[in-house]
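Next up: some structures, all given as structure tokens.
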Structure P
Amino acid sequence: MSMTNTFTIQQISSDNNSYLYKLIGSIDAQADAILATLASVPANSYVLLDFSLVERVNSMGLSLLLKVFEDWERQKIRIEVQHLDRMVSMLFKITGLGRFIKTDGKTSDSANGTAVLSPQPPRHLETKAVSVSTPVAHDKLNFVASLQSGQQLTGWYLLNTYLQRRMKKAIHFEQTADTPNSNATDLLFARPFEASQMIIQHGFIPIMRPINETDEVVILTRADDDRELGSYNGVSVSTAAEGSFVYLLGRFLCDENGLDSTKFNFDFAGNEIKSLQSLIRKKCDLVFMLKKTFESLSSFSRNNVRKLDESQTNFACHLFCVAPHLQVEGELLADILIGMPNDEQGQQILEDIQVEGWIKPEAGELKMLQMVYNRYAV
């Protein structure tokens with residue numbers, strides 16, 4: 001199927017206060033005006049949305065759909081969705097919208113009989129207290145990054161020097177595999193859930209995300225293991241960390257393949273390379289790994305493993321954030337990052353860190369990511 005750049009809604013029927021709509025194309029930020037036309041549905045109706053011709057839904061599209069569903073629920077409109085592909089179905093379940101999925105004449109959070117990781121409804125309407133520590137004056141800014149690939153490390157040191165010169169401020173850079181210390185971090189490039197924690201609990205400000213890049217997961221087994229994914233019931237699984245988007249997404253992929261991920265024996269190795277080593281040494285049967293890490297593996301490592309499945313959710317990404325007391329510096333940093341493709345040195349550094357460029361995250365994208373974080377990681 002070729003990707004279309006337009007989104008349309010076709011009304012199929014409207015009988016006895018029941019409405020059937022077919023959604024066509026990609027549901028993203030550009031779908032806002034078209035989705036707004038659904039506001040004309042009268043109160044106390046029944047609406048069935050057909051997703052059979054939907055090619056892609058990203059986090060911004062989910063946010064827009066959630067707004068429509070919330071408006072309808074306030075008007076006591078009953079909502080069901082049908083014919084979602086596997087990835088869109090996963091996104092609905094991850095974000096708590098799985099209750100709208102129509103299955104054999106009823107809605108369910110567990111289509112196809114698969115397990116649900118967390119049956120609680122999403123807590124997107126809760127107001128969470130933000131614990132912002134009193135800022136500590138530093139002679140230099142502390143820049144902490146959770147890298148997507150070990151091959152990027154030299155590039156990030158070069159980026160640190162690049163930022164120092166343009167911000168006219170001393171900056172200390174360090175890499176971490178753990179959630180950073182909020183009191184000792186000024187600039188932060190973090191994985192989706194780590195960034196969400198720093199935003200929600202410590203008031204960090206998200207300023208940029210990589211262009212055209214989302215965190216996707218691959219599921220790996222050993223090259224000499226010829227089983228299909230659906231045959232790995234109750235096996236041992238290694239991944240970097242429990243409180244990560246990779247862990248969550250890997251479990252959903254397995255559940256959507258008919259496995260019950262609650263029956264797995266999980267080993268949290270601390271980082272993805274240790275997980276890979278555990279797999280190759282036959283200490284586990286499966287590995288959940290960031291797709292970008294897998295693609296950067298040496299030929300030796302890749303020849304020893306086999307990819308069973310991968311996600312295509314277009315949902316979450318690493319975020320560049322600043323501490324809450326650095327709003328002015330954050331604006332300067334955002335301008336510097338956006339301008340990197342415009343000079344030769346910036347272009348080279350982007351190539352070294354394997355980032356196409358930087359763009360400001362949409363409010364809807366952040367809302368959906370924080371919904372998922374609140375639902376599973378808290």
Structure Q
Amino acid sequence: MSSSLDIERLLSERVKDIETSGIRRAWALSQACKDPINLSIGQPDFCVDETIKQAAIDAILQDNNGYTNTAGIDALLQTIYNRLHSQFGWEFTEESNLAAMVTSGTAGALTLAFLTVLNPGDEIIVPDPYFVIYPSLARIAEAKAVLCDTYPDFRMTAERIEKYITEKTKAVLVNSPANPTGVVLTANEMADIATLCKEHGILLITDEIYDELVFSPAKHVSPAETSEDVLVVRGYGKTYGCTGWRMGYAAGPKQIIDGMLKLKQQTFVCAPSVMQHSLIGAFDVDLTPLIERFTDRRDMVVEMLGDITELVIPEGAFYAFPKIPEGLNMCGIEFTSKAADHNVLVIQGEVFSNLDTHFRISFAVPDDKLEQGLSVLRKLLQ
């Protein structure tokens with residue numbers, strides 16, 4: 001029986017304005033291909049640590065399956081307090097101006113942050129290239145994401161940001177290590193951005209979902225090391241291989257966190273209870289072998305593509321963002337379509353940017369698959 005509803009009329013303008021994620025389109029394409037070499041999805045290819053798995057099983061068997069406090073269970077929050085205290089010197093007490101909360105992934109934290117800070121017509125400055133949801137979240141908040149051009153080196157500096165600040169600017173969002181470029185900002189760059197935001201009375205939001213995935217000699221630096229006027233957003237999924245558990249956390253000025261908690265009470269309610277219990281010991285997991293593995297994969301990408309195309313060497317996360325040689329006379333969409341014809345899936349640059357001159361590779365795949373895919377891409381780029 002056909003519907004008599006005018007569905008187009010019922011859909012909100014915000015939904016009509018938001019395009020389906022290019023990353024999810026690549027995911028759908030991968031399901032349709034027969035054994036593709038999939039270098040498109042930022043899905044960790046390693047298993048969850050056995051201790052974390054067992055903690056999840058124990059949580060279920062011990063009937064920790066109900067609602068939790070909106071901010072999160074005390075035991076998990078305490079690990080977050082301890083970690084941020086050791087890294088930034090932040091104090092989480094009744095007297096301090098800082099607070100933290102467990103969130104339904106980093107996307108959940110960012111959604112709550114945008115809705116808490118941005119009014120209709122406000123502006124938030126985000127990097128270009130950007131992670132795909134940043135402009136969409138601004139649209140959902142009926143605000144505007146102002147794209148800060150970081151080409152060709154992809155470094156979001158205070159000097160570049162300042163040109164985009166207006167009387168409507170409410171926040172600046174930085175992402176280091178960055179998706180899709182793998183760029184890691186330096187201590188001086190982060191301190192300068194924190195100072196700039198403080199001088200202009202702007203909230204600095206730092207998306208640090210890949211904070212542990214940094215390749216030596218680079219080091220992860222948070223602007224929270226020099227300022228408490230920062231909202232830190234982090235996650236467990238990429239670092240510990242549990243992306244589907246949807247677990248993250250946010251910390252920063254108490255009034256901001258309180259606002260996010262009010263919205264969370266009316267939306268997400270709480271992060272998954274079992275997953276909260278399972279991750280209490282996550283920070284004790286030794287990530288050294290994992291980082292070494294991804295360092296080797298990064299090196300493979302640089303070795304196989306670095307001499308034939310313009311490539312900013314990734315210093316963190318598990319992505320590379322090579323430029324398509326101008327001599328090929330191809331945009332990103334054309335190149336990724338050609339790669340797909342050779343059974344290799346990558347994502348065109350326009351998914352992450354105003355420009356479509358690059359493409360993103362995820363090297364979160366087994367070494368043999370990565371080598372096969374890079375060999376095909378090398379031929380296509382020459």
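Read-outs: derived from the displayed coordinates by stated rules, not from any lab. Just so it is clear, the structure is predicted and the values come from calculations on it, not from any experiment. Cβ atoms are built from the backbone, for glycine too; each structure is taken alone.
Annotations for the structure displayed:
- For the structures shown (P, Q), mean count of other Cβ atoms within 10 Å over residues 53-60 is largest in P.
- Answer label among P, Q for the case where helix-only ellipticity at 222 nm (-39500 (n - 2.57) for each DSSP H run of 4 or more, over all residues; to 500), calculated from the coordinates, equals -9000: P
- Relative contact order in percent (Cα under 8 Å, 6 or more apart) derived as 24 - corresponding label from P, Q: Q
- Which entry (P, Q) yields the derived value 38 for percent of Cα pairs over 31 Å apart: Q
- Entry that produces 1.77 once Cα Rg over 2.2 N^0.38 Å, for residues 13-60 alone is calculated, selected from P, Q: Q
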